[in-house]
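Please find the structures below.
Derivation of every value follows stated rules applied to the coordinates shown; laboratory data play no part. No experiment lies behind these values; they were computed from the predicted model shown. Cβ atoms are built from the backbone, for glycine too; each structure is taken alone.
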Structure 1
Amino acid sequence: MRKQHPTEIQLTCATCEAKFDLKTQLENHERVVHKKGPVFQCEFCNRHYSLKGNLLSHIRKKHPIEAQLTCATCEAKFDLKTDLEAHERTVHNKNNHFQCEFCDRHYSLKGSLLSHIRNQHPNV
């Protein structure tokens, strides 16, 4: 069971006045129910989804062969072109200025380095 703070202010949908505890819940509600926010489009058949997870599920079921996008540098596999591009930008980018002081990993974002240290070197 999720703990709730009794003093938290509930968020209200401007369209239908539904109430939510979390901003992400309100955003998901607006995308799904009221078709607001980003739309995720299938690269292979142009179907549209309001949630990225639903698009990924569609691609895995309907386009399993077409969806095998491979990184040219390390051969990692991706379902979405945008995920491959993000991987190439963050993993193989020459601008990885943030180096882990405990291993040889480099990151282009300071937040990614801090997350890495928390997860991979928790006792340091």
Structure 2
Amino acid sequence: MDGEHDSEIVDDLITNAQNRCYYFGMKPAEFWSLTPYETTQWFKAQAERNNDLYKLEWNQTVFASWHTAAFQRSKHMPKYETMLKMIGIEVAKKQSPKEMLQIAEQLTLAMGGKPREEMEVK
């Protein structure tokens, strides 16, 4: 009976490890190709990655909160375009109505729609 109980414990450990690996995105073939040591190392790497992501999200939240409060207190709000340039985002040039229509027509055709000439009522 003792051997049976040990077998159930091992099965439970494997099932739990397998489920956790699947939860974190590992494929079944990957799980079964790793040794227990490699699986443990993989878990440690995932934990470190998740911790790094948590820190990044926390830093972004603090950054956004601080700037929101600072902007509320400022007497002069910087231009949006200036703020985008400061963080390396290129400001898109304004499109003319003709350019917008051309892009809309291209998207319509790309999605299988009919050309504008076929749509006009005669």
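Here are the numbers for the structure shown:
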{"quantity": "Test item: Cα extents along the principal axes in Å calculated as 85, 55, 20, pick one of 1, 2", "calculated": "2"}
{"quantity": "helix-only ellipticity at 222 nm (-39500 (n - 2.57) for each DSSP H run of 4 or more, over all residues; to 500) derived as -24500 - corresponding label from 1, 2", "calculated": "2"}
{"quantity": "If distance in nm of label points 7 Å out along Cα→Cβ at positions 85 and 109 is computed and equals 3.6, the structure in 1, 2", "calculated": "2"}
